[in-house]
1. Identify which of structures 1, 2 gives the largest calculated value of FRET efficiency 1/(1 + (r/R0)^6) of positions 37 and 189 (r between Cβ atoms, R0 = 35 Å, to 0.05).
2. Comparing distance in nm of label points 7 Å out along Cα→Cβ at positions 61 and 149 across structures 1, 2, which is largest?
3. Given a value of 59, 35, 31 for Cα extents along the principal axes in Å, point me to the structure among 1, 2 it was derived from.
4. Assign the value 3.5, calculated as distance in nm of label points 7 Å out along Cα→Cβ at positions 173 and 205, to the correct structure from 1, 2.
5. Tell me which structure, out of 1, 2, gives 31 once relative contact order in percent (Cα under 8 Å, 6 or more apart) is calculated.
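Readers should treat all values here as calculations from the given coordinates under stated rules, not as data from a laboratory. Just so you know, these numbers come straight off a predicted model, no measurement behind them. Cβ atoms are built from the backbone, for glycine too; each structure is taken alone.
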Structure 1
Amino acid sequence: MKPAITFIQSRDNALLKDVRRLAQDSTAYRKQGRVWLEGDHLCSAALARGQRPDIALFSESFWPVAPVQYAQSAIKNVVIADALWQDISGLESPARMGFVLQLPGAAALDAQAPTVVLDRLQDAGNVGSILRSASAFGFTQIAAVKGTAALWSAKVLRAGMGAHFALHLVEGLAEPDIAALRVPLLATSSHQGDFLHRARLPWPCGWIMGHEGQGVAPALQARASGLIRITQPGGEESLNVAAAAAICLHASAAARG
């Protein structure tokens, strides 16, 4: 049996306004201390990692057919009139359900963790994709330098497709904060350093992925024990940073074996 619900049919409802901000304002989660997961894929990924939402939201038409595991997972269930659901969704084709979760508390860097350092990456899709690759290839920590897209924004969450819940995420770092890491750091470069396929890769390690246009900042490059580049026989000037990250992180995972 599904638990009791609260039904919302007013556009001026306070909860509806808060969720709309979480869905559409990339930094609203910092003010509210909670995050918005839209769609059954993200919600199921959160549940699989042991997360329990504070609130589960369902469109009015979806509620009667919503899987029981979603309806029983939250502390509170809210059903929203179909006409209002479009207002809160950040998607062109809105999902019909979502979760509101408490934002994890502020975290300190784990000095020994295999880490991906994000240096001012601004594209939410790139950041989310790198989080997926990090989780897939055994990196457990993300260290985001100030200027990087907000890690818990709705767009990064969608691109990460659940990877957030497998990672230790630390954001808002200044360049000197990276000194707390005690693993060897490798910085990507498009034109100098050892070629990846020839390099001896340490484990655990940290990979520094730089700004889409400017690359890794000189101060962070100076902290690296090595610069790494990816051979590109096709002649392109550079790779998309998310693609480069996937290649580098996979190489580290393969070298462990």
Structure 2
Amino acid sequence: MEIDRRTFNSSLLATTAAFAPGAASAADPVPPAGNVVLVHGLFADGSSWSEVIPRLQARGLNVISVQNPLTTLPEAVAACRMVLDRQDGPTVLVGHSFSGMIVTEAGVHPKVSALVYIAARAPDAGEDYTALAKTFPTPPASAGIVFDGDEGRLSEQAFLQDFAPDLSPAKAKALYAVQWPFHKALLADRTTNAAWRSKPSYYAISSKDRVIDTGLQRFMAKRMNATIVEIASSHVSLLSHPVDVSNLILRATGRLA
């Protein structure tokens, strides 16, 4: 099924993705969950979920934002698993951007009831994500990555123009100020699990994304047989469209039809 590409403000379009062999069905009943664990991606830290967290807490959910070390994938996954271990009961695991890698790997944890991807990477087990991404147009933000030795970050110009162009300049600059650098080694790692093949999955596509190509997002979301919403947003829909993102997470917890 083709995803409706019409843009719209503060609204969501749910679709059922094409069946991917071995993937969990989007039509499967959603196990109710009382916990949500959020994982941030590159060019950010745990505060990037600041607009989503209070909306989930207001619905009685226990919410934790993982401080992703952005060093290596195994270390990032270990940090996520430590938080999952502490949860009491079923937990929805949510990843933005690069942390889709972490969600895909750590999501096999027995406490994880569903996965939510927000404009996120969603590789298959052992897949070379970089090679996959090269089969789609190169997003503009890629040219704005700068390195100091082994540490990478996004330049301020690229951050404002490509990462968060639909935030106010003041808000985007504040987000830029807390940008956490990533290590080159992080980009070379591959997942060994594909949790979306066994867990109910949800995907929020950003139709105005300049960090991860929108066509690539649609491909990954369809492949995992996710429940899909498309938001007329930049890469940071969790900040520019927090109501839409929160509602998708609430659907994954079983608290919103």
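1. 2
2. 2
3. 1
4. Of the options listed, only 2 reproduces it.
5. 2
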